[in-house]
Every structure is written in structure tokens, then in C-alpha cells.
Structure 1
Amino acid sequence: MYEKLSNTLHLGNLDEIEKLHKQIEDVHYNPVFEGITLKNKSAEKLENLLLNVTEKCDLKCDYCIYSGDYEGERVNAGKDMGFDTARKAIDYFIQRSNNSNPLVGFYGGEPLNNFELIKEIIEYAKKQHPNNNIVFSLTTNFVNVSEHLEFLVKNEVYANISLDGPREMHDKHRRTKSGKPTFDKILNNLQIVESINPGYVKNHFGINGTYKDTQDFPRMVNYFIEQDKNFMGVRIGNAEKKGLKQKEEEPSIMQHVLDYAETYADSILSGEKPPSVLRRLFDDGMKGVYVRSNKKLPPTLPLEGACSPGERKLFVDTEGALFMCEKFGKKAPIGHVNNGISKESVIKTIDDFTEIRNQYCTNGCWAQRLCTPCIQSAKDYSCNISVNGLAESCSGFKTQVVLGISLYSLITKENPDRLISYFKE
């Protein structure tokens, strides 16, 4: 049994646990959340700048959040970012970054549809900021990329490639506007990269996989377990449901998740490194339990899991507006490249999120100390952020906490030293 009063996991027989449970249930003590800790974080530690260089895309993925099927989201249109906007963003970012390897990423639409701007930005950044060791990355469908590969490899650009599992699964949802499949083109482009620079894919490319149909989840996971040694890492997730105009009931994937959690735990207990796709699914939840505070429940709790707006990452849209990250779309802007981050907007965003958490998460919730929603998880298609927006994300976060507790308990019970060494590694 987990209880939040002392942030402790208790092991005992059924009678012992039930007795303790009754004692804890008699304690009505719910702390409130405070935003001061988040406000006090410096806004001078930017690590990641993400430029939305274009809203154009050459694919028509049927689960795309920019497809017009979602309330309150932009649609892929013909807007491109101009060089002047990109230049201002780069200069502003570098001035506020104390990271030895600041990251500049390119986002879309499909960013390679504005390749000339990407090329211009990289050349400008290297010329104007030669001592900052800027790292460049690309979030891409990697379909119409062959003519740009020499440049990307030469400039050591990293990439997050959208690949949705095996061919038949990927091609079911990710097709061109004319309906043509894309899986084979992606694999062919990866082979070209390897012919240019052997080992480049493994050292520079990660995978973003999205499953639209829950029955495809195990096929996707199995595919990426087989592909584990071919990429830097693999992150998978379900297609966005928040704001979707037409939602359908789907079968649960929980039994599959539990099966993979067992595989993950077995790997750790045997001293092996779990496949990347399983680490992405389970590491954060278990680490949250592993590093939890051993102090008794305080009267106030910080907004754990939330970034201070503009403190770590900055997203710039095609028109130069600044946002916390790309997941906000056009919601909750925090400034503009012409005048930088607005402190008033940052404070208001933190205050709004603090109020939302106090309205929704202080009603006796058992997971108060382990649940770590970010501000974006409260995004609402009808406004910026709201209680309703957070409520839609709640079950997913609690599921992650339950899995983290279960895995931590299982591995600790079997061999606590293995858990310690795993996180050290």
C-alpha cells in the first residue's frame, strides 16, 4: 500500500494493510499547491529552441492534430517563417542560454518544406555564434529528404523521425496527399544516410511512433524492440484525443502495458538494459517513486513536473510568437521575438496553473505527491488552460504513477541493489 502522508510504501499481510488503511483514511489532510518555487526558477537557462519554420506538410496523416479534425488547433497552411524572425529567435536564445551545447530544433508542418531557411539558419548560427557549440535537430517525416541528406549529415543534424511501426501499420495512417505509402521511402532514405556515413543513424536519429488504433499498440512495441539497436531511442504514444471532434470508444491496452512492464522488470533484474521503447514507457514513472521525498506531507507542495515557462525550452511559431513548447499550438503565448519573454505572461500562466491544480488536485487525491503533470497537460481546446483540460489528462498520469509504484515494489522486493545500479547507469 502507498500512502502520501509519509510518502511511503507499506508491505504486510491483508489484515495489517487494512488496519493501516483505516488509520490513514481518518487523517483528512490535503496540502495546497504553490507556484512560488516555479516562479523563482531562472529564465536565463534556455536549453532548447524550437523553430516552427513552416506550417506546410507534404503528407496527410489521418490522425494529425493539424488536420482540421481538432477543436481549437491550427490547420496545416501555407505559412513559412522568415529569416528575420528566425535570426531574432536565434540571437535571443543564445544570449539566454548557459548550456554548453544549446539545441536548435526545426519543426513544422514538415520543416524540410522550408529547407532553404533551415540551411540559412544553420549557416548564420555557426557564423555569428561560433563558440557556442550549437546542436541542430529536426522533427521530420523523413519522406522527401533525399536531396538534403548530404547537407544534414555534413552539419551533424540530429533527427526525430516519425515512423509508426512495421510497413502495413505505418502506411495505414501516414500517406502522401495523393494517398501513396511512405514506409519504404523512409527506410530507403535511412539506407542512403548509412551509405554516406556508416553508424550515423544509430548515433543521430531517434523515432517518434504514434498508434491511432489501440489494437496496434503491441505490434508497434514488438517492432521497435526488434529495431532497438538501430536508433538512438524510440518514443511511442497514442494519437491525441483531446479536442478531437469525433471520438470513438477503444479497447483498453492495459493488459499489454502490464505484460511489457513485466518484460521491462525482468530485464532490469537480470542485469540487462531494457529496450529503448520500454525505457521510454516506464522509466519516468518508476524514477518518480525512486527519488520521492522521505519527509512527511508538508502544508504546501511545489508544481513538480511543470517547467517554468521560457525557463528550459522555447517554441517560436511562424510569426515570431513565443510559447512554452510546441504542444501548446497557438495557446498561452509568453512573448514575441521582437521583445522577448513577457514576465507578466509567465507569472499569469503559473498562477493559472496553480489555481487549476488547487481546484482539481486537493480533494483527497492519493497521488498528490507522485503525480507530475506539466502545464501543457491542462491545455483546453476552448481556452488556454483549464480544470477541464487537466481532468482529461488525469487518468493517464495516475496510470503512470500506479505502474511506477508497481515496478518499483516488484524490483525492490526481488533485488533492491539492481534498482540502484540501474538508475546509476
Structure 2
Amino acid sequence: MMRALITNTLFVLSILLSAQALAFDVGGLSYDIINTTDVEVTGRASGNTATNIVIPATVVGSGTTYSVTTIGGQAFVRDYPPFNEQAIPALTSVIIPDSVTSIGDNAFAFEALTSTIIPDSVETIGFGAFANNDLTSVIIPDSVTSIGQGAFVNNALTSAAFEGNFGDFNLDMFDLNRDLATITYCTGAAGWSEQVFFTYDYNGPDSVKAAPINCQATTVNLSGNIETVVVGQGAKVEPVCAMVLASGEFMFSCNPIGEFSLENLPREADGTVVRQIYADGFFPSVRALTRSGVERVTLDGAFNCPSYNLPSNPDVIPASAGEMHSIAGRVLLQATDTPICALVLANGAYKFSCDDEGTYSLEFPLDANGQYKLQVYADGFAPAVQTFNEFDDPFNVRMARSSECESAPASQN
């Protein structure tokens, strides 16, 4: 009998410990682990009463970096005040990262959101996901293929725009939006010809048809924040000074740190704008975007990457400060002769090594120490950053693959 009791107790204890290992709190939010790489945000952590919430793209739990891919069902649903006098303050804004692919049932119901950006990573929006808020307009990106009943019920919508094909969309998603006058879709999108959405109000049933519009603006405006998750005394988010490049225009997110804004960017031939972000010590973030928007980009640090280049330890030569200097060479894969298309940056000058040989050439002024920092970045590769002077130039720059590095250091908690 005693042995059975001990066995049962140990069994229950193991279940409790397993449950604890599958959930954790970081930065005021709670998460459940989905698999070895992804987590679901399940809501506020205890004591979080913020009215503005930023959901990060990645989080660190027990030393492991996870991608936030799901906003769970009822994650931020609010106890409606008439039923609970002690309800926490309503959310007035939320930033959803472009890592999220699914927004669960009633995820943001009974809040006070006046606007939100649904990133073009989202594929499914659940039943009542944004019900009973104060949204005045909504844009559904072309990535969304499924929207549940009442997803935007009882808001203050006056417009709703769809950027993609008609998918598994519930036609009652806009109920109780009596001022909704316009539902638009992009000319050429499939499945839209006779769709009628219902916007029932208490005075009787009503409906509105969707109308086609030209969605292809000639230029794109991009802005947002660049950050990273720092592991140490608890995981925390810090802004990053980085180079942001798109359509030949660039800026540094360094004043203030982390913020960027590029406007009137011309599209590529395929209608996209390729947004590229590079920062010393981080893996690049390169993404093709189809529309204007505000991003919150989380960069992953590159740790313990192998180097295929000789070490540099240049002397300081202040007498050479400000002199123009030229370099040329190739960007290659590891110890091979395989060329790589990369961004080569030195003291503010940059060029891409995207010809058949991976060649680059730059001319730039030396800094106050008579030196220059050569930074080489390529999507899928670890950054290669070294300092040189006028007498110690590199020629070939050899790149390690991202898979050869660690994405995050071990937790120090």
C-alpha cells in the first residue's frame, strides 16, 4: 500500500514538473512551448496591467531561444467589467510580430484596441479574435487564408481591406459594425466576385458587398524598431544600432537607437521591396515586403562562429586619419573558391559582391585612428567583421554559414 502511494505521488509530481517545464514567463507575458523551436503566447504574466503590449518575435526560456508563432485562444481576452469590477485595464494597443502565423479564438476580445497591424505572416484568425474592440479599420494581408465567425464583431469599423484571395472566410466576421461602408479587395484576387458580408445590427439585417481596388501603390514606406533579446539577469529586450537598406536607400537605426524609417521606396519588378538589416554581432534579417508597414524586428545574436579569416590586430595611425583609402577583393564561402553575394561595408561606404566572382571594391576615409572596420554580411551567413589600417588590407573575406554558429548563449539565470 505504501509503495503504491509513493509511486502515485511520484507520478503526479512528474506530471506537475513536466507541465512547469512546458510553460514560462518572460517580460510580463506567459508562454507555452509548442515544440523545440516555437512557443505560443498565452497571455499576461501575473501582475502585468499594461495597456500597451508588445509581443516579441523571439523569447528565451531556460536558455533556449524560441520563435513566437501563435497567440493562444483567449490569450488577452478581458473579464468584461460588468461581470467583474476588478478587471485589469483594457489594451489600447498591441504590436504583433511577423513571426506569428496564428491568432486564436477570442485572443483580443473585450479590449479597447483602436487600431492594430496584422503582419503578413499570419495565416489564421480565430473565432471572435478581435471582437468587441474599437477598431475603425483593418487590413487583412494576403497571407491570411482562414478567418472565423465574428472575428471583428462589434467594433467601429468604417473600412476593411483584403490584400489576397478569398479564403475560408466566415461572412459574419464583421457583424455589428453598422458603419462599415467599404470592404475592398485587390483587383485580380481570386474568389471575390459575388461575396456579400453581413453586418447585422439591432435594427435589422444588413449587408455590404466587396469592391475591387488597385492595391499596387508605386512606392512603399517602411518604419519600425530593431531589437534583440539579451540573456542575463532575466531575458530583456534592448534596441540595436543597425544598417537598414531597401531599394538602394539606407539609414542607421542609431539615433535614437533601434528606430528606422525609409519612405517612398520603389518596388522591384516583382512588386516587392527587399528590406535588409545588418548589425555587428547579429545574423542579418532580409525580407521581401509587399506593402507599407511598421515592423518590430528582433535580431538573433551570432555566438561562437568559426572564422575562416586570419586575425587582424592593426596599429593605430592617427596621422592617416581622414585620408581616402581603397580596397578590393572577393567574398567566398568558408575555405573554398565559391563566391557569395554579400553586403561589404567600410566606414560608411558599401557595395554588394553579387557578380559571378563575388568581387567588391570600396573607397572611403580612414577614421580618427587611421583605421577602418570592414563588415561583411550575407543572408544565411555569420557576419564577418574585422578592423584594418592602410597597411594591413584584407583581400578575400571568407564567410561561415549561420548553421555553424550558436544562436544564443547559455542562460545565466
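Figures for the structure shown
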quantity: Parent structure of the calculated result 0.95, given that FRET efficiency 1/(1 + (r/R0)^6) of positions 68 and 212 (r between Cβ atoms, R0 = 25 Å, to 0.05) is the read-out and 1, 2 the choices; calculated: 1
quantity: Relative contact order in percent (Cα under 8 Å, 6 or more apart) from the coordinates reads 21; which among 1, 2; calculated: 1
quantity: Comparison of 1, 2 by Rg/Rh (Cα atoms, Kirkwood Rh) - largest value held by; calculated: 2
quantity: At a computed 1.6 (distance in nm of label points 7 Å out along Cα→Cβ at positions 284 and 404), which of 1, 2; calculated: 2
quantity: Source structure (of 1, 2) for Rg/Rh (Cα atoms, Kirkwood Rh), for residues 36-123 alone, computed value 1.06; calculated: 1
quantity: At a computed -12500 (helix-only ellipticity at 222 nm (-39500 (n - 2.57) for each DSSP H run of 4 or more, over all residues; to 500)), which of 1, 2; calculated: 1
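Bear in mind these aren't lab numbers, they're just calculated from the coordinates by the rules spelled out. For clarity, every value in this text was computed on a predicted model and none was experimentally measured. Cβ atoms are built from the backbone, for glycine too; each structure is taken alone.
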